Structure P
Amino acid sequence: MKKNTWFFIVNAIAGIGKTGRLLSRFITILNDHKLDFEIEITKAPKHATELALDAIKTGYTRIAAVGGDGTVNEVVNGIMLSQKSDEVTLGIIPEGGGNDFARNFDIPQFVGKAVSTLEKRNTTKVDVCKIEDFYFINSLGIGFDARVAEYACKAKYLNGLPRYLFAVLKALVKLKPYKMKISLDNKNIESSFLMITIGNGRYCGGGFKLTPDSIADDGKFDICLIEAVTRRRVLQVLPKAIKGTHIKLPEVKIERSDSIEITADQELPVYFDGELPVLKNPKHFRIDLLPKKINLIC
């Protein structure tokens, strides 16, 4: 029965192709664990969303993303678009570059241990966030953070934190402030910002803790607001974000909300979960938190 069969969606180019190179060993591990499974390999961007959606329509209820945060994001979008998220269980085999969302739940990056985690079937319901027609599960960045993500995506031969640090240096060359009007649950804010990070999880950028107290199942996202600063100050602020101690700095504020609406005079660069979406209106958008929508094995 498909209900008892794991449907693995594998991004073979995740982790600079690491996942593809390990595919044979991965299949051996699955057989050793005597799991009932099917595997599909993604062939193009957004293919994981199609595969997840089609699998759920066919009757699969156990879907696993094998790759990084981008792969997890695409699979989550497929689950949410199926409108059967309450019936589906999501597993993660973290084989990408950053694996930030998996870090929140200490999901092992060693394949054998990650498969053992699936077998235990300990689930928790986690929150999902939505912007326009897109869903994301870990974090969304606006401004400098998104520019860094653009450069990181182009750094094909680096992974994790080194790739992020390389991208930060490139983004500093064209540093600019972003004036925004922000509406939260209980307040309005208007200022010029270096960046805004909306965190459902604690980690982003391959290990940065921009929202260090965020919890993925508490019905709120944490919002890190960093005011516009000089290049020199950026280099002082961001290293502290690796440990989450940046929140004590005067340029940084943390807010909590279950929705945020943002308006700007210029188009805002946006990224989430390693993805760079094309928004219908990059000058005005709303982000909502949808509580306890995904059944995650962890």
Structure Q
Amino acid sequence: MSFTSRRTFLKASGAAVAAACAGAGRLAAAPLRLPIGLQLYSVRELLPKDFDGTLRKLRAAGYTEVEAAGYYNRTAAEFRHAMDQAGLRCISTHHPLSDLRPRLDELIEYGHNLGLDYIISPSPVRRDPQAKGPLTLDDWRWVAGELNRIGEKVKAAGMTFGYHNHGPEFGNEGGVVFYDELLRLTDPKLVVFEMDCGWVFAAGRNPVDYLSKMPQRFPLLHVKDMVRGATGQFHSTVMGRGGMDYRPILRAATGLKHYFIEQEEFDIDPIEALRLDADYMRKLDV
């Protein structure tokens, strides 16, 4: 999802509480042998209407893992039970930094009770909440410190903390790319990165450049296909119908443990589109 819409959505939801070659030493000879995951933001309009039924449809469409984007006013026990009943496992969740900072202990406890492996932040905040405009380099450096601080507490609770990119991370100041600075200043023992390959592509960057240099920093990926609209803006589309080639990306992602399909816009029935997405990734020869 877009940087702004994800932040808005997560806050509004009221959260309840593969190497570049196939060498013998390659840890994941075929990344697509991993379970097919889905970021539940993809079905944000369906879950409030039929939470349990939508989860069952996702399982029937080929998904076995999910990443949460809001808890829909359910307790951790209720959310976990719904996942179990549908045959899904919730691996990860998203919380914007603006929620994590004031509610960290609460959200860590919820995630622990839900059985999460990862807690991910998909949006930063300014150091000065009164400041206007895009984040500055100093803001991003401060964010890196906050990620380390939160990562230490999440690790102590038995989970892993990470950061998820959109587009603003690939801006720069004085030639310093903000995303590069986050990678440099965060402690690999405390903070991992969930690369949203679609938004890296939309920002004019190549995911392979990052994955090939430091694959161990990226145990999680968001996979989506992107197409440029009439206004010049990029939009997500059914996998295989846009401009992205995931073969080199997945070959470079040798540290990959989980990936989550995310489709943000639909021009056909969402469940059918997500079934096509899952089929595409299942059949993709890398």
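Every read-out reported here was derived from the displayed coordinates using simple, explicitly stated rules and does not represent laboratory data. Because the structure is a prediction, the values reported are computed rather than measured. Cβ atoms are built from the backbone, for glycine too; each structure is taken alone.
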Q: Work out mean count of other Cβ atoms within 10 Å over residues 134-141 for each of structures P, Q, then name the structure with the largest result.
A: P
Q: Consider the structures P, Q: one of them gives 0.05 for FRET efficiency 1/(1 + (r/R0)^6) of positions 38 and 230 (r between Cβ atoms, R0 = 30 Å, to 0.05) as calculated from the coordinates. Say which.
A: P
**Q.** Top of P, Q by percent of Cα pairs over 34 Å apart, largest first
**A.** P
(Q) On distance in nm of label points 7 Å out along Cα→Cβ at positions 46 and 62, which of the structures labelled P, Q is highest? (A) P
Q | Which of P, Q yields 3.4 [distance in nm of label points 7 Å out along Cα→Cβ at positions 54 and 166, calculated] | A | P
Q | Structure with the greatest value (metric distance in nm of label points 7 Å out along Cα→Cβ at positions 206 and 254, set P, Q) | A | P
Q.
If helix-only ellipticity at 222 nm (-39500 (n - 2.57) for each DSSP H run of 4 or more, over all residues; to 500) is calculated from each of P, Q, which structure is the one that comes out at -8500?
A. P
**Q.** Comparison of P, Q - label where mean count of other Cβ atoms within 10 Å over residues 70-77 is highest
**A.** P
